[in-house]
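Student: Below you'll find the structures, each written out as structure tokens.
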Structure 1
Amino acid sequence: MGAYVTVTAERALEQAHRLTKELPDGPLAGVPIPIKDLNLVKDVPIMFGSSTYRGFVAPVDDTVVERLREAGTVMLGKTATPEFGLPCYTETALSPPSRSPWDPRTSAGGSSGGAAAAVAAGLAPAAQGSDGAGSIRIPASVCGLFGIKPTRGRISFAPIIPDLAGLSTNGPLARTVADAAALLDVMTHNNPGDLYLAPPHEGTFLACAGRDPGRLRIARYARRG
């Protein structure tokens with residue numbers, strides 16, 4: 001399915017073993033969550049979907065990666081992304097193209113195509129992705145998942161990437177709305193120096209996912225334009 005570009009099997013086993021000994025109380029303790037290959041994970045190769053970066057190893061963690069680790073997640077590896085996350089399909093010279101497991105003849109979309117393929121194929125229960133112009137929403141749509149592009153400033157991009165335009169943000173992909181909301185709760189954070197800050201959210205996103213939506217309405221035009 002072209003889901004992973006790097007598999008961190010030994011690291012995942014070490015993390016899982018440590019969790020069994022420390023009995024963590026994190027909200028996602030023991031849940032396997034892969035990281036998109038546009039995000040830094042200390043001491044793990046990152047290629048940004050480009051052969052130009054082949055052999056480059058991240059010197060630090062992105063803070064969203066720190067948040068996921070503090071929540072008790074286990075990192076399975078780095079999911080495939082197109083070169084620098086630009087195209088809406090995930091095909092590079094680094095790994096097989098990311099395909100939808102529902103129909104391997106079709107694309108898993110992009111730029112979080114590897115993340116979506118992993119979740120849809122059952123290779124992970126949920127995944128971290130990122131979205132600037134549809135990079136979570138497109139893969140979620142074509143792979144039958146639930147993806148959320150959070151409000152600008154909801155999740156910090158620290159410490160490396162300055163989000164000058166305010167378009168890109170990290171976000172979750174999952175098989176259910178509740179799982180995506182639970183992952184968003186963990187990923188939500190800010191750091192000094194962030195260019196954008198979203199207003200504080202009362203309560204949890206997981207609680208919002210379970211509330212009664214009330215009466216719903218559909219708007220339409222009374223006349224053709």
Structure 2
Amino acid sequence: MLQGIGMTSQRTRVRMIDRLREQGIRSDAVLSAMAAVPRHIFVEEALASRAYEDTALPLGMGQTISQPYVVARMIELLLNGRSTLGKTLEIGAGCGYQAAVLAQLTKEVYAIERLGPLLEKAKLHMRALQQFNVRLKHADGQLGLPEAAPFDSIIVAAAGIQVPPALLSQLAVGGRMVLPVGTTEQYLSFIERTPEGFTETRLDAVRFVPLLSGTQ
């Protein structure tokens with residue numbers, strides 16, 4: 001039975017990668033990273049059959065695991081033209097899925113989650129995958145992680161009404177950040193830090209859970 005489940009997930013994972021190519025994801029490195037991470041282990045067992053669909057799925061506590069295309073799109077923006085993401089900060093680790101994908105593309109991932117129960121799930125998933133280059137922390141993501149800054153890449157999996165100033169200050173010169181911004185209408189913001197300052201490019205319309213302060 002387990003072998004049958006494994007074969008099914010492998011086939012659906014291949015279809016997911018084919019779909020991502022059709023949707024415009026061009027980076028072989030990003031596609032390989034997405035293929036390497038078994039998304040079905042990050043969702044509830046009742047939803048495992050839908051794990052490789054291009055849709056967000058509920059995690060509980062009002063949170064979701066982002067749809068595969070959005071994960072691939074955001075990571076491709078960060079990686080574009082670079083061989084590695086470098087030191088990476090993720091805000092909104094959730095169940096750990098995106099952190100596991102990021103970990104295929106860099107040696108250092110720092111992932112923050114404000115909800116303690118979700119963070120514990122993420123830790124279990126990292127152990128199961130033996131993903132030892134992901135450091136998870138229970139903290140307020142809007143404050144970033146100043147003790148580990150600066151970061152070459154910052155990715156945010158929740159939408160704020162503006163770009164958190166703390167995250168801007170923790171982005172290295174030459175670094176990139178991608179995050180959703182907005183309330184009822186949201187868009188992806190792509191930010192680069194140059195020696196002269198910050199540049200922002202507004203991209204796709206998206207839908208994320210809100211970026212909240214504090215911890216639970």
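No lab work stands behind these numbers, since they all come straight from the coordinates. This is a predicted model, so every value here is computed, not measured. Cβ atoms are built from the backbone, for glycine too; each structure is taken alone.
Student: A value of 3.2 was computed for distance in nm of label points 7 Å out along Cα→Cβ at positions 37 and 165; which of 1, 2 is the source structure? Before the final figure, lay out the partial values.
Tutor: Values: 1: 2.3; 2: 3.2.
Considering all the candidates, the number was obtained from 2.
Student: Given that helix-only ellipticity at 222 nm (-39500 (n - 2.57) for each DSSP H run of 4 or more, over all residues; to 500), derived from a single structure, equals -6500, which label among 1, 2 identifies that structure?
Tutor: Working: 1: -6500; 2: -9500.
Going through each structure in turn, the value belongs to 1.
Student: Thinking of 1, 2, which structure, once mean count of other Cβ atoms within 10 Å over residues 53-60 is computed, gives back 15.2? Could the numbers behind the result be given before it?
Tutor: Working: 1: 12.2; 2: 15.2.
The read-out comes from structure 2.
Student: While we're looking at this one, here's another question. Using the calculated result 0.95 for Rg/Rh (Cα atoms, Kirkwood Rh), for residues 77-204 alone, pick out the matching structure from 1, 2. Don't skip to the end; give the middle numbers.
Tutor: Numbers: 1: 0.98; 2: 0.95.
Source structure: 2.
Student: I've got another one for you. Comparing 1, 2, where is Rg/Rh (Cα atoms, Kirkwood Rh), for residues 61-132 alone highest?
Tutor: On the way: 1: 0.99; 2: 0.96.
If we compare Rg/Rh (Cα atoms, Kirkwood Rh), for residues 61-132 alone over 1, 2, the biggest value is for 1.
Student: Now, a different point. Check the numbers for Cα Rg over 2.2 N^0.38 Å across 1, 2 and tell me which is largest.
Tutor: Values: 1: 1.02; 2: 0.96.
The maximum falls on structure 1.
Student: Tell me which structure, out of 1, 2, gives 0.7 once distance in nm of label points 7 Å out along Cα→Cβ at positions 109 and 141 is calculated. List each step's numbers first, then the result.
Tutor: On the way: 1: 0.7; 2: 1.4.
That value comes from structure 1.
Student: State the single structure among 1, 2 that was used to calculate mean count of other Cβ atoms within 10 Å over residues 13-20, giving 12.8.
Tutor: On the way: 1: 12.8; 2: 16.4.
Considering all the candidates, the number was obtained from 1.
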